[in-house]
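For reference, the structures are reproduced in the following blocks.
Derivation of every value follows stated rules applied to the coordinates shown; laboratory data play no part. Small disclaimer: the values here were computed from a predicted structure and weren't measured. Cβ atoms are built from the backbone, for glycine too; each structure is taken alone.
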Structure 1
Amino acid sequence: MAIIAPSLLSANFLNLQADCDMLNKSEADWYHLDIMDGRFVPNISFGPMLVEFFRKATKKECDVHLMIEEPERYAEQFKNAGANHLSVHIEACNHLHRNIQQIKSLGMKAGVAINPHTPINQLVDIIADIDIVCMMSVNPGFGGQKFITHTLEKIKQLRKLIDEKGLKVLIEIDGGVTIENAPSIIAAGADVLVAGNTVFKSPNPTDTISQLKKI
């Protein structure tokens, strides 16, 4: 059964409490929180202060995805804000192993995010040190994009790598996840589904989360 992680980037920011209440009562497992700096990606979202508000609003795990440059400068702030998991982009880290060590030393689960163009073999030397691979299935920076179908092949490659090494690393798919394509994503080997517009633009978000959970 997949872990469902609704992306709060698609929530109603004028009424976040209502959306948090909905998620808390739903079958959602994690809050997925996208942090964008306007440098690594061409958009700006929110920072540690809002993560702290989400942390106070839920007992579910806060899955923080840093789409930022120099993530090591902010890791401790996100830990203090209440992040349970912190994922950094392989493309943004010149010293990735050091970044992962820092995240783990702060008591968080460590994730590595990869962009659509980044090959799976770049994870070989770090895969045993991390807890999550956040695989982007759209180009990072904006919600509402269409799922890149080649991602399915990359999921299969990553699943093989993890299984051959006997690891328990979670494969998280972020971008363009829908009720229609979720079965093929799970079948390819994914463990975690990040869903933004699919959940929050749904006429019945709670039911949509339940449908995703049953896949």
Structure 2
Amino acid sequence: MNDLVVAITGASGSAYAVRLLEVLVAAGRNVHLVVSPAGQQVIGHELGLKIDPANFSIEQLLPDFASSEAGTGRVQIHDYRDFSAGIASGSFQTGGMAICPCSMGTLAAVSQGLSQNLIHRAADVHLKERRKLIVVPRETPLGSIQLSNMKTLADAGAVILPAMPGFYNQPQSIDDLVNFVVARICDQLGVEQDLTKRWGNQSLEP
């Protein structure tokens, strides 16, 4: 299925979300995007982007979206309060969902089935329909409550994919670290990518 869901919440790590959107659109995937108010604030703070909550658009995240280089995918933005959106129903077919980054508040709500907004509800739908749900928490240190919520989601079928970049491929820039995590998310969503070298595909110094 070509449709994917991406949710951006108020955890640190906006660069992961924006890069993920770029890759999915370039791969020709149709993305249903939901951004929480806190997520918009963090994006503006971390990336220096001018976010207008009243007229939020994909061009605010991806300035080159309308250009030919943006790829063939489409992005449909849903208001986080809109429970009438298709992704709020199990009858709407998707190929998976990623919450990137995932705040601890969102993690708690999804793990307890509290569908208080469209992000929570869409995640709940993916769990109950046995579709791929990738949760990308970005928090440290982690307490017993957060770890317990992660285990609850893992037991329910979610993939817990913390924003923990590896260093065995000898990253040279922040972009390399971001691409490492985004590549792992794409692998879970079944999206082909060549963002980073895979283990065994490069020579490593002992």
Highest-scoring structure on distance in nm of label points 7 Å out along Cα→Cβ at positions 41 and 65 (candidates 1, 2) is 2
Working back from 14.9, 47 (Rg and Dmax of the Cα atoms in Å, for residues 25-144 alone, computed), options 1, 2, answer is structure 2
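Tell me which structure, out of 1, 2, gives 1.03 once Cα Rg over 2.2 N^0.38 Å, for residues 9-80 alone is calculated.
Values: 1: 1.12; 2: 1.03.
This figure was derived from 2.
Using the calculated result 1.7 for distance in nm of label points 7 Å out along Cα→Cβ at positions 73 and 169, pick out the matching structure from 1, 2.
Working: 1: 2.8; 2: 1.7.
Source structure for this number: 2.
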Calculated from one of 1, 2, distance in nm of label points 7 Å out along Cα→Cβ at positions 105 and 129 reads 1.2, and the structure in question is 1
